[in-house]
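Undergrad: Listed after this line are the structures, all set down as structure tokens.
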Structure P
């Protein structure tokens, strides 16, 4: 009965300004008419992330209790070159600095180098963007639910190593990226993932799209086996806000199909199916969101041992472990409108499965974007 009440109370929404994810700056409007213009670039992106998880040990919680409390600073320098009215290039190099609060050492302050090339090409019916190198995850603009990437995954693996291609037109957006996660070694597996997202705004109130994640979990010297972990979702989203006083009222429903195969085992291939419904109501920058998953186990190999005697856990699965059967999550979040260069989010989450209450989270995040402060055509983006 409690689940039914939750579903009746809420619908998914985001503000109209946030209906399309805030993008990093392509190039300044005054640069569009210039040819052969060279300019030095600099930026600094700061994030503070707090996420406290409290789950019952007695219920063999799928999500372990604990606290992520980290400050991240990513300064970069580089240059941009306006080749023509339609072609623009950017090159940046930097370093991600991060500190886990309460840590007794500062030895691991420098976490990862950042170096990327970013190209923009304006076509007659759209715009293309391509990135290559090591760049922040915020360049992804697709809507990937936690069936693909958990919040913990996004907050701890903050950069992509590979390429990302984007195409946008008046009513369509798509992206295709590749993230190289591991190089073959003695006890280190070769790993890479391909992610894809597409959205077509069929009408003002209806959008259709897909989300895909294709993961190659390959060999090491100690584990000469390959594991396939793929997931694809087709979805639709309806916006009921219209001319109401709500920022947005919408419903998103999708059908998911997975492909799970450990090629070293004599067991059938797992092809789990499931459905995902997200409902949220948002007004005055306060959102109440409910997500319900029902269907098969999207992590059928979780906990099994590979040939190297290591269990399949977060190295194989980036999604939340709760998508193993019926799962319901209720979230209350406040995202006040501060400035274009400073964004904040405060949230509380309740988790349920078929047996009842699993646990809850308290979250706080803050982001400051120097690039958005320097240029009015840039937003701080998502947290």
Structure Q
């Protein structure tokens, strides 16, 4: 599928994350009222950050949970309700659904916020927006934020259209490419340094960096970063498939291998087929109980063949394979892609090369900007 022009992508050992280095941040939490912004990926040696800090006698007054909830079991796009954590009894406030930004009232009894979430390094992955909203609110109340940094499994390249201002949404708030080659801690620094945040005050940010992180490699995550990204292959597919969630396509929700395939009931000239079915993670998958045709990505060896760029051709081929009678681009596509131009280019029949040329200047500008905020050697 790809011409091998780059050396194989290496798999690195999982680094020592910010959360693991408790000696660097526990003293800052002593005798403080602490709120956590975390989920099932916030682990210290296989134990939740919340559970670990409570055992260390840290006063956790509440937990904020992002998309998929605090313990990470909710379906994507499903409203997650506020609750009491059944394990610890700590109040959990959902930041996904009707409320995506914490209120000032919810933070008034907090002295410090700790953020620990495994991201995947893709702009439309919503944890990035959740972090930015928290930084804005904490800035208003002069509450410091500590980011416990984690590796970016897609951090070894930069690609995609840079977010256009009139495409901003919860799927992307800042002028960065789809794949931006930074960790959460680095990007938090960039949000502040580039004055992207909507706050009258400058946030107080401390990043606890990793040890042993190599940006030019990928990493096998100890737990899925979200319920439908079950494997490293799915995570590496995600940058090239996620924008298709703004189209008529199924991306395999309701199958055993979400984000390892895509298709549609009317996808023409395709031998591969699948049928989405409701399950615990996807109670109402698109095209449930309907035979879909399309493309399987199970044969790709990403470590051997990763081209260090998005696969724009998958999107273009899918558009060509869907009959004109079907609305291919849906209302959220421009928000997923970050560009009002991209779907127009595809409809006009521009080539991949022609489309990519329109990304180049803004990507190069972003690369220069980001260098000021890097905590680890660049690729």
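Undergrad: Hey, percent of Cα pairs over 33 Å apart derived from one of P, Q reads 29; which structure? Please list the in-between numbers first.
TA: Working: P: 33; Q: 29.
This figure was derived from Q.
Undergrad: Now, a different point. Using the calculated result -7000 for helix-only ellipticity at 222 nm (-39500 (n - 2.57) for each DSSP H run of 4 or more, over all residues; to 500), pick out the matching structure from P, Q. Display every interim value, and only then the final one.
TA: Numbers: P: -1000; Q: -7000.
It must be structure Q, since only it matches.
Undergrad: One of P, Q was used to compute distance in nm of label points 7 Å out along Cα→Cβ at positions 149 and 253, and the result was 2.8. Which label is that? Kindly include the intermediate steps, with their values, before the conclusion.
TA: Numbers: P: 2.8; Q: 3.3.
Source structure: P.
Undergrad: Quick one: distance in nm of label points 7 Å out along Cα→Cβ at positions 181 and 205 came out at 1.9 when computed from one of P, Q, so which one is it?
TA: Label of the originating structure: Q.
Undergrad: For distance in nm of label points 7 Å out along Cα→Cβ at positions 157 and 237, which of the structures P, Q scores highest?
TA: Numbers: P: 2.3; Q: 1.7.
Greatest value across P, Q: structure P.
Since every read-out is calculated from the coordinates, none of them should be taken as a lab result. Values in this document were obtained by computation on a predicted structure and should not be read as measured data. Cβ atoms are built from the backbone, for glycine too; each structure is taken alone.
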